[in-house]
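FYI, it's all coordinate maths here, none of it is from the lab. Owing to the predicted nature of the structure, the values given are computational and were not obtained by experimental measurement. Cβ atoms are built from the backbone, for glycine too; each structure is taken alone.
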Structure I
Amino acid sequence: MAKHSTKKSAQLLSKALQKAGIKDIIISPGSRNAPLIIEFTSAGFFNNYSIIDERVAGFFALGMAQQKQQPVVLVCTSGSALLNYYPAVAEAFYSHIPLIVVSADRPQKWVDQGEGQTIRQHNVFKNHSWLNATLSEVDSEQNFIQVKKAIETAIEKRGPVHLNIPFDEPLYEQVEIEEAEIGMIQTEFPAKIYEESDLQPFEKLWQSARKKMILVGQHPVSEFLQLQLEKMAEDPSVIVLHENIANVSHEKFVGNIDQAIFSLDETVLSSLKPDILMTIGRNIVSKKVKQFLRKYPPKAHWHIEQTDLPPNTFEVLSQHFKTTPEMFLSQFLFLVQPVLEAYYQQKWLEIKRKHQLLHQKFLKQTGFSDLKAFELISQNIPESYMVQWGNSSTIRYAQLFNYKASITHFSNRGTSGIDGATSTAMGAATAAKIPTVLVTGDISFLYDRNGLWHKYLSPDFKIILINNGGGDIFNFIPGPSKTEALNDFFVTKHQFEAEALAKMHHLAYQKIDNLRDLKRLIKPFLENRKTPALLEIKTQTVDNAGILKAYFESLK
């Protein structure tokens, strides 16, 4: 017989997770969570990972769940340890990534009584989670109901839940017991199927429109969705706009949205106003397309997503189809026909072709800079790699370039914070088990330097660090430059280099500060799958903001 913790609530949680087939447990060390650690490590079922820093652990779990599209469990001790999960919990909430946060706690009688490592843990994530529950300190049927509901909610809502479990001392005692059976836990929640009669009014509206836009935001890889969107694009009245983190692409789609519309005048933008906007996925990066659709709103905006929180990003949401895009399009494609006399798609594709030529012309004349670095990165990422993009300038530069269709793209765009990029990428690489490249900025990399502090670094993991000496995005956006606080409180200039940090964590290290070396080294760096490595591209002496502004001017 296997050994178990003597704590019934720990035994119950372990059995319930096994029943649901949830295997991945990210544990941060502590004493109050000893019953949980004992239970998970002795079960012989779970994949247990030890991550010391709870903020890192939260994002590591987020990256794993991002790839597996199923819950990953976080386990911590009591007190402030729990609060360090909050950035990852908020990101999971807005990115629709399932996490099960499990916190050990002291008995309720010690809360607010001056006991060490004791805070108000109950309901601490209430604003950014789908369920919060504190289990009873005695074995009860209610505890099973709460655990079952938490697991099912994380799966159904595709978001974070929190189970808080009080444990009194002793904490480390173990017992050999027979495995007890528990009730069933639902793990499948089929997508909603609409009646044809429910869709007919929308089919008529769609069929009558001559300008229809499908805008695809952040979305997991879906070969079926790719095929469906290609079918939709056979209609000349339909244009598909997407970003790289949508993980779709096609010659009839517009994938570089800012490149296409940033320099257009109001007359052209007004003519591109869609009659119907259909949005898929979440979290659009392009500020320009948000401004465009808010200024020139469609007559109807439909959002297709299996969520309880449809985003009204453009302030004109008229219909939420609460199902998966794949299910909706499977039905809708059989109802609609192409509008052959329309020219909406053609107009967009003409703009795309024109601006891509101007893009290529400008890049040919561009020297060493952030912009040139991103061009060479985009050209040299090998087939079937995964790219994890940092936020701020990084994800915006990434949208200006095209990539091989087999490359997959991810970024923490739920809250769009710079925290956790390294940790998320590490977790994603661990789960996906494919070559992974993290492209990140210097401030984000510094902020999450503990993301390297664990033993799960795979040999085919690569980091490309764009070090421009501070938060360069603040040199590009117009507001901060008008203040005297630009350098100290917005850009935050620094002289940091990553070599010592790379050495500390056993990453092979290279530094580049010129175009000749960048062209020579970027390809072999990315193709080397024998050792984890960091490539630091230093562009501190370059006016990157000026070059980017000139780039957009050149598209006019």
Structure II
Amino acid sequence: MFNNYKIIKAFYVAVLSLLLSSQAFALGVDELAGRHIGYMVTDDMLANADKDPNNWLHYGRDLEQTRYSPLSQINKNNIGDLVPKWNLSFGVTGAQVSQVMAVHGRLYVTSSENKLFVLDGNTGDIIWKYEHALPGDIGPKLCCSSINRGVALYKDKVFMATLDTHMLAFDAATGEIVWKKKLGDYKTGQILTSMPTIIEGMVTIGNAGGDLGANAGTFWALNPDNGEEIWKTHTVPMSAKDPIAKTWAGDSWKLAGGTPWLPASYDKETGYILLGVGNPVPDFDGSVREGDNLYTGSTVAIDVKTGKIKGHFQYTPHDVWDYDGTNEAIVITDKKGRKVWVHADRNGHLYSIDREKFTCNWVKAMQRVNWVSSFGKNCRPNPNPEKTPTRGKETIDIAPTLGGGKEWHPASYSKRTGYIYVPGIDMAMDLAAKEQEFKPGQWWLGTSVIRLHPGAGYLKAFDATSGDLVWMRSQSTPNTSGVLSTGGGLVFNGDAEGFFRAVDDESGETLWEYNVGSGVHSNPTTFMVGDTQYVAILVGPGGGSLWPLVYGEFFKTNNQGGALYVFALHNK
């Protein structure tokens, strides 16, 4: 019977092929062909990711980086029924700062050590995986452990950047490497820690490693088919003729730093890529680089077609506190109808910036801040001389620390409430600036003392139209997890002690929490697989400037980890 079925099937396939070729001949077509690619990610899907509740396709779910999902199967009324459905060990410890990407029930996630896993969303079964061999001498060049922030998905490919500065393109179905592109030299300290972002059909990414001085901030746009460079933008001067070189004393622009080491946002209305730029170097000795030091400590607006910088807003001119400006620009239209980006900066302030004029609507302190005395025109800070590191003395009790404010862990803007939910740090530091000779490939901080004071963390909700604080949830450790808000009235966030929790988006009340057994430093995401909503979080502490300084005692009674947890309602 089975053999008869095979014969009948072959007959019908042959007849169908004959009919198709006859149709082609009748239409005057020489070739009639096509093929189906499973889990294809199209331009339309990426451009309208904010309208697609089922998948998670960008770093911030949408190009605007809201980290808001309209999914509501899991909500305030049933959150108590949320349970872990499966978990996956990565086989490595270290800092897990990535997140899950989801397409039609297939999940993509990276771990520390540049490992990539492609998984079945219902079961956690591994479909394929890739492990990138890192050079043995790369360790001293890494500020924040062997981290990776995740992959980008486009057409039939998966894109991952590596610490040793390669961009890799994989066949999404098989895991085969389609192409590899080397973008820099890790021996100088240049590394890639960011998730790539697909913008208008281009693979984009910025470099990290600016604290070693020789690495000028660079942002690439690559052809997804072969890795060839479409355009490249530098976020600091590359010659004395560059107008912004005048914002650097003498030739200090030659060793500028200013790396854009987090994923960019995209404003579809203006056609501008909004890219955060890191700190100048040396980090704490500003005497060798007087001036505003553009474009460090800024968000720059890059024309998506040409790669040219069309505007900017600088949060911390002449940064001598290592406050960076790399944190995400969340693109919204506020309740007053203003087209803005909202930005929670490491310098301790929340900003609303006009995304057409690049002017400041308002600036609000997120916690105790004393490095700035006041703000002038266009929210330009007037630094407090008593809290500005200078050579020959120790400057004490500077708030916030070099980690923020808000560290890199992304905030979320809820389209349901109009609030921005910020994971923060309320701590202070002591610094002592010193003269330090630049040596290629070595850290160039320009300080003899970095001392952090005990402090705490928080999750706060601010009105994104006014900047007013709505509610806060304090915690005993710095908040080292990204945030997710949902249409179910929930805000998800983790902590360094190993608790993953959901709070009420209107009040901040804790509604649910689960001990994942290891600190959370990653970003939660949510998606549908079939008729089931899942929430995913990576666990495993580490990375960042604060972690090794603050938590030495912490690991005497707590463990590192390296795993993925996926939750759903118990009856799904």
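What the table below lists for this structure:
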read-out	value
Structure with the greatest value (metric distance in nm of label points 7 Å out along Cα→Cβ at positions 262 and 286, set I, II)	II
If mean count of other Cβ atoms within 10 Å over residues 406-413 is computed and equals 22.1, the structure in I, II	I
Which entry (I, II) yields the derived value 4, 18, 29, 26, 13, 5, 3, 1, 0, 0 for P(r) over Cα pairs in 10 Å bins from 0, in percent	II
Per distance in nm of label points 7 Å out along Cα→Cβ at positions 86 and 390, the highest-valued of structures I, II	II
Structure responsible for -2000, with helix-only ellipticity at 222 nm (-39500 (n - 2.57) for each DSSP H run of 4 or more, over all residues; to 500) calculated and labels I, II on offer	II
